[in-house]
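Visitor: Structures are listed in the sections that come next.
Only the coordinates and a few stated rules stand behind these numbers; no lab work does. Because the structure is a prediction, the values reported are computed rather than measured. Cβ atoms are built from the backbone, for glycine too; each structure is taken alone.
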Structure I
Amino acid sequence: MSAAGRRGGAGFVFRALSQKSFSCLQDRDIEDRLLKWSMQGRITAQAFGFDQQFKPYQKDEFVMAFFNDQNVNSNLKLLSASGQWTTLGSKVTKIEATVVPCTQISMSFFDRLYCEGVVRETGDIVKCYDDYYDDILISDELRKVLLLEDSDHYDLFSQLDREEFLFCLFKHFCIGGTLCQFEDVVDPYLETTKAFYKDLVSVQKNPETKEIRIISTVFRVSAYMRVQCLLHMYP
């Protein structure tokens, strides 16, 4: 079939970039952490190229065209309910795509954790009495900041801060999987977050001002086949 014949409504054609590697997923230390956090084998990254310039107002058309492109449909990995990786392999009939703010260019974003009794200067995470949030064990002040609105330190991060892609990654690693073994120090979480963020986000330096800015657009996507939700992802 010709490229024109495979174009979606917005005119996008995608191709799988199978040779693209992500160093964060090949780092031995990160592999060990993901295993400890019950996330090993349950997180992946893939790259696809497309042949048109993307414009923000095309968000919905772009995402729908992405999921229903022949190359994406046969290559995009999906984690099944049984924990097995398979390919999408089905026509998507509905998508819900939300832009995720992605403006942070420094890990100093998290320095405030050291100022308010959440993380000590040594990097040790301050412990607290056990609590639960949706079956997630909370045994330290870091998870309280991330999950509990009645935490004394919840206001360290505003609602806009919490919507940032960098914060979402950090929170994802801190919470971990079902059998997560939590860290006693914050460094592994910060280092892993930085490695993934660096791999997933592109930056550009202004040649005149030397200012660095992020040029990536991040979406939170739910894709549906008929009435069943297939997956949630950050393309």
Structure II
Amino acid sequence: MKLKKDILKNIDEFENVIGYKFKNKEYILEALTHSSYSNENKEYDFNERLEFLGDSVLSIVVSEYLFKKESNLPEGELTKLRANIVCEESLSEAANEINLGIYMLLGKGEEATGGRYRMSILADAFEAVIAAIYLDGGLEPSRVFILKYMEGIICDSRKGKIFRDYKTHLQEVLQGKGESNIWYRLVDEKGPDHNKRFIMEVGINERVLGVGEGKSKKEAEQIAAKKALQVTI
């Protein structure tokens, strides 16, 4: 595909920001292309498949890092720590470090509704960029990129400075108020099989306290619990 000058300029600026030059520009173009843009410009592939791959690459890099740095932690604690690091909230923070949103190609409707700054879009695009680097240069440059922009988040998580276990916190708060009938339920799921998004509710008795959306039911529950804490504390 012959790329337009403005898109090439956008890619070049982004490469300068992240410090990586792509041999195959189509990888990073796809990573920066949201499905809403692809719907309006059929010749462009959108980034969901890359996001799928990037999620796995990210998990490998973070798992290896924690395995080496946290030699005394059992498997269960390592799993919790990794989940704290690779969640949507952390990924969107890393995406904001490189101003990823301003380089994305979005459809007019998504642009108009603030999609350029939406947490889920930024997190997904960050994983897609990881995959683009992996396909273009292999695991090592992917590792360099991940640690360059996420090592601070990883270190803060290891030190307990980042708290993401909102479910446990919510349970403690509600039990302290004499509430024990806490429930979570699946409201909806959307997207293709390789890129599902889940919407979960949390509540007590007949009252809904919060709604969350995430790439897994567990992540959606955590987001729902976080929102519930904002109205119960």
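Visitor: Can you tell which of I, II yields 4.1 when distance in nm of label points 7 Å out along Cα→Cβ at positions 15 and 199 is derived from it?
Guide: Going label by label, the one that fits is II.
Visitor: Another question about this same structure. Which one of I, II has helix-only ellipticity at 222 nm (-39500 (n - 2.57) for each DSSP H run of 4 or more, over all residues; to 500), as calculated from the coordinates, equal to -7500?
Guide: Of the options listed, only I reproduces it.
Visitor: Taking 38, 20, 12 as the value of semi-axes √(5λ) of the Cα gyration tensor in Å, for residues 79-134 alone derived from one of the structures shown (I, II), identify that structure. Please report the intermediate quantities before stating the final value.
Guide: On the way: I: 38, 20, 12; II: 22, 13, 9.
It was calculated from structure I.
Visitor: If FRET efficiency 1/(1 + (r/R0)^6) of positions 183 and 207 (r between Cβ atoms, R0 = 30 Å, to 0.05) is calculated from each of I, II, which structure is the one that comes out at 0.15?
Guide: So the calculation was done on I.
Visitor: One of I, II was used to calculate semi-axes √(5λ) of the Cα gyration tensor in Å, giving 33, 23, 14; which?
Guide: II
Visitor: Identify the structure, out of I, II, from whose coordinates mean count of other Cβ atoms within 10 Å over residues 127-134 was calculated to give 27.2.
Guide: Here the read-out was taken from II.
Visitor: Now for a different question. I have 18 for relative contact order in percent (Cα under 8 Å, 6 or more apart), calculated from one of the structures I, II. Which structure is it?
Guide: II
Visitor: Continuing with this model, one more query. In terms of mean count of other Cβ atoms within 10 Å over residues 23-30, which of structures I, II is highest? All intermediate terms of the calculation are to be shown ahead of the outcome.
Guide: On the way: I: 13.6; II: 17.8.
Ranking I, II on mean count of other Cβ atoms within 10 Å over residues 23-30, first place is II.
Visitor: Once FRET efficiency 1/(1 + (r/R0)^6) of positions 47 and 119 (r between Cβ atoms, R0 = 25 Å, to 0.05) is calculated for every structure in I, II, which label goes with the largest value? Present the calculation step by step, with values, prior to reporting the outcome.
Guide: On the way: I: 0.15; II: 0.95.
Largest value of FRET efficiency 1/(1 + (r/R0)^6) of positions 47 and 119 (r between Cβ atoms, R0 = 25 Å, to 0.05): II.
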